[in-house]
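So, here come the structures, one by one.
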Structure I
Amino acid sequence: MILCRTIAELKNELIKIKQSSNDPTIGLVPTMGFLHEGHASLMRQSVAENTASVLSIFVNPMQFGPNEDFERYPRDEERDLAIAKENGIDIVFMPEVKEMYPVKPRTSVIVSQLTERLCGASRPGHFDGVGLVVSKLFHLVQPDRAYFGMKDAQQIAVIQQMTDDLNFPVEIIPCPIVREPDGLALSSRNVYLTAENRQQAVVLSQSLALAKQWANEPGITSEELVSRVKAKINEAGQAEIDYVEWLIYPSLEQPSWNEPIELEESKYILALAVKFGSTRLIDNTLFVPNVVAEVKDHV
């Protein structure tokens with residue numbers, strides 16, 4: 001495994017890969033580090049499907065708002081490198097901020113409409129920063145495939161739209177959410193949870209599991225489903241709801257609010273963002289026509 005801290009080093013190593021193999025394929029796993037099993041699952045899939053795999057570890061300041069946790073975002077370089085090596089990564093690209101942004105960038109990559117709901121509404125400018133850094137990584141690595149976890153389903157929708165609109169020759173690979181045994185979605189931010197926060201946070205996966213059942217009730221509307229999910233989350237005394245939304249996926253358009261849900265007609269997403277103490281967690285599940293995406297039942 002090769003560690004590259006500069007763009008020049010990364011490009012040199014990629015040249016070697018392209019010269020050493022006939023028509024190689026390159027997989028990219030973009031991360032902000034503090035890796036967990038969710039990231040590891042992306043790495044393993046990339047390694048299985050490509051000649052070489054690049055893991056980027058970069059806490060991108062452009063996607064953090066002025067009152068967000070950029071400085072305290074968890075970091076553990078030694079542990080991250082060990083996990084990358086263990087999972088077969090060929091190149092780790094771990095640049096400093098000055099390497100990626102020698103001067104403050106004046107360019108934004110804005111994907112309209114898709115960023116106006118969910119985390120885009122709660123974190124203005126967040127997806128402009130995501131679009132900028134992912135487009136830079138696509139230019140630098142020139143991957144054939146890029147792997148993203150479905151825990152941030154809005155991010156995947158935004159990146160897919162950006163990829164299509166800008167004709168990046170990259171296949172976007174959405175990968176399943178990885179959960180703890182009790183159902184909590186893995187997140188680097190879980191380390192911030194107090195013991196009591198952690199215990200109460202399982203209400204998110206419990207709510208999604210119940211929503212799978214409720215969505216199949218004859219005549220239930222989007223409004224009623226969202227109302228029930230909010231009520232379930234509020235049973236956890238420390239939960240502070242940012243949003244609970246039922247949307248068409250991946251367009252993120254809102255379906256009719258007061259008409260019965262028709263699971264056979266469209267793919268839907270139920271997406272949540274909830275704070276426990278100072279820690280904001282997101283989770284979601286997809287509802288595919290005739291197939292409800294799996295969320296472990298912890299109800």
Structure II
Amino acid sequence: MTVQISHTEHVQNFFKEASGFGNDAGSSRLKTVINRILVDAAKIIEDLEITQDEFWKAVDYLNRLGGRNEAGLLVAGLGLEHYLDLLQDAKDEQAGLTGGTPRTIEGPLYVAGAPIAEGQVRMDDGSEDGVATVMFLEGQVVDVDGKPIAGATVDLWHANTQGNYSYFDKSQSDYNLRRRIITDAEGRYRARSIVPSGYGCSPDGPTQECLDLLGRHGQRPAHIHFFISAPGHRHLTTQINLSGDKYLWDDFAYATRDGLVGEIRFNEDAEAARARGVEGRFAEVDFDFQLQKAPAPQAEQRSQRPRALQEA
């Protein structure tokens with residue numbers, strides 16, 4: 001027989017005390033959030049008859065998750081980060097804010113302060129020359145009327161051929177495959193880089209441990225992250241997943257969305273390569289971004305979530 005006591009006045013008052021409602025110090029907002037978490041957690045324990053062993057295994061799991069810095073990875077893998085996008089989409093639709101390039105998850109691997117350049121830039125440090133396929137990425141940033149936005153900031157980052165990101169992968173140079181590009185008078189940005197690889201969760205990490213128990217893989221397709229911003233326009237957090245990848249529509253982090261598939265074209269023509277200043281096979285990706293007007297000044301800014309290093 002299931003025993004349920006979380007609804008009783010005694011337990012409800014106990015959780016209010018634990019949440020700090022018995023004092024005037026601290027944050028009233030946090031008190032409300034913590035109280036809801038405690039009440040809902042107690043109901044889950046009762047409704048699903050969580051055992052003591054299961055409870056303490058969960059506590060141990062959270063300790064290990066934090067110890068491996070994988071909390072951001074898990075919330076993406078469980079769809080919570082994608083849910084936040086769906087929720088914001090619904091709020092936008094209700095407010096009449098529609099159109100433009102779709103948003104999608106940021107992920108946990110952004111690093112502020114990448115080198116900045118006007119119009120075009122090379123993103124890689126050359127450490128994978130002869131191994132990686134050179135990629136030429138370019139596009140245009142426009143407004144809701146299709147007019148070019150000069151002076152927009154295209155802040156982009158992606159993995160190397162091993163699926164690893166600089167800063168988090170100490171074998172890479174600082175800001176390798178991370179750049180900011182200021183669009184030219186026609187709203188265009190251009191980057192020479194390398195074709196990134198998809199990646200998977202660490203097989204011995206707590207995120208993959210959870211996914212294994214759910215019968216799910218932890219793989220991501222090759223992709224490129226973007227922050228796009230311009231005065232008077234709404235900040236856009238998005239990414240493009242590259243066409244042809246096995247996991248394009250089976251992304252464990254649920255980042256692939258209609259309108260966010262980057263068509264990658266591989267070219268083996270020697271003359272075309274020479275014209276590009278490279279040798280051998282290379283790739284091209286064209287992708288344009290359309291920004292909404294900012295309904296308020298704060299909409300021009302990215303979220304204030306914690307990130308690596310300081311905001312630039």
Structure III
Amino acid sequence: MSSSVQTDRPRNAAPDDPVPWAALDAAARRFRTSCGAGEMVWRCWGEGGTPLVLLHGGAGSWLHWLRTIPAFAADRMVIAPDIPGLGSSAAPPDSTPAAIAGVILEGLEQVLGHGVQDKDQRERFDIAGFSYGGVLAGFLAGQAGAHARSLTLVGSGGLGVPIHKIALERVRDKNGAERDAANRTNLLRWMIADPARIDAQALAIQDWNSRHARFDSRPIGRGSLLPDELRKLGIPVTGIWGEQDHAVRGLLGEVERTLRAIRPEMAFHTIPAAGHWVAYEAPNAFAAILRAVLGPC
């Protein structure tokens with residue numbers, strides 16, 4: 001393994017650990033790579049097949065993919081980093097999506113390479129990006145060149161389509177039941193369409209993510225930088241959106257038209273009755289579509 005990559009196995013959580021993702025976290029292989037003045041944190045599961053890189057959304061972490069990881073880790077390597085400035089990763093040295101994608105690619109090369117210095121020997125990989133992570137996924141695919149096999153955009157921002165401005169509740173000044181109520185409100189306003197699907201795990205993820213978010217990705221998500229990156233790509237590009245995506249409610253047709261104007265051949269899938277965080281709200285439907293999109297691993 002390259003000396004520039006630090007790896008560690010997390011300690012097993014205590015039996016009474018209340019964190020609902022403790023078991024999946026404990027099963028991960030962790031890597032740490034350079035990120036500005038600190039480190040970028042990576043988690044990996046599974047081996048073999050074509051690696052699948054999952055980039056989470058704004059104000060999020062690898063936990064956005066909690067219900068997706070187990071569906072793919074049995075037959076391929078699944079890689080879910082915390083994007084710079086979010087989760088457990090340090091702030092990026094530069095706030096542009098191209099620079100952040102560069103940090104991600106540099107770390108990914110090390111995680112995949114395990115000491116292989118010849119870039120032509122790196123494995124190819126599939127990329128899926130959610131929301132803000134979709135913008136970075138597009139830049140990452142462009143920078144990775146022939147090593148990127150496919151790109152899947154999941155409720156992605158950065159397309160120039162108007163994104164609704166939704167007032168969210170402040171949570172950092174709250175505790176206990178009041179904080180839980182604010183997190184539930186924010187999930188319903190922005191992330192999940194069906195209130196019955198906001199469970200204790202979703203609330204815990206939302207709370208953890210909000211406590212660890214330090215980078216404001218909204219200007220990138222509301223921008224229009226992604227189309228130019230998509231035009232450069234020579235790989236399959238697919239879109240997966242929740243039918244009730246709060247960010248673009250009433251504008252999903254415009255999203256599809258925008259993407260097809262750039263990539264007429266691309267497949268565009270919508271999942272009925274699901275909101276912005278479609279991979280969590282409709283995990284089985286989402287995983288089935290993503291598996292069909294990716295094809296044989």
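Of the structures labelled I, II, III, one was used to calculate Rg and Dmax of the Cα atoms in Å, giving 19.6, 60. Name it. Value 19.6, 60 for Rg and Dmax of the Cα atoms in Å corresponds to I out of I, II, III.
Of structures I, II, III, the largest value of Kirkwood radius over Cα pairs in Å, for residues 71-142 alone belongs to II.
When distance in nm of label points 7 Å out along Cα→Cβ at positions 111 and 215 is calculated for each of the structures I, II, III, the largest result comes from II. Suppose Cα extents along the principal axes in Å, for residues 159-254 alone works out to 46, 40, 23; of I, II, III, which structure was it derived from? Label of the originating structure: I.
Laboratory data are not the source of any read-out in this text; all were calculated from the coordinates shown. Just so we're clear, the structure is a prediction, and the values are computed from it rather than from any experiment. Cβ atoms are built from the backbone, for glycine too; each structure is taken alone.
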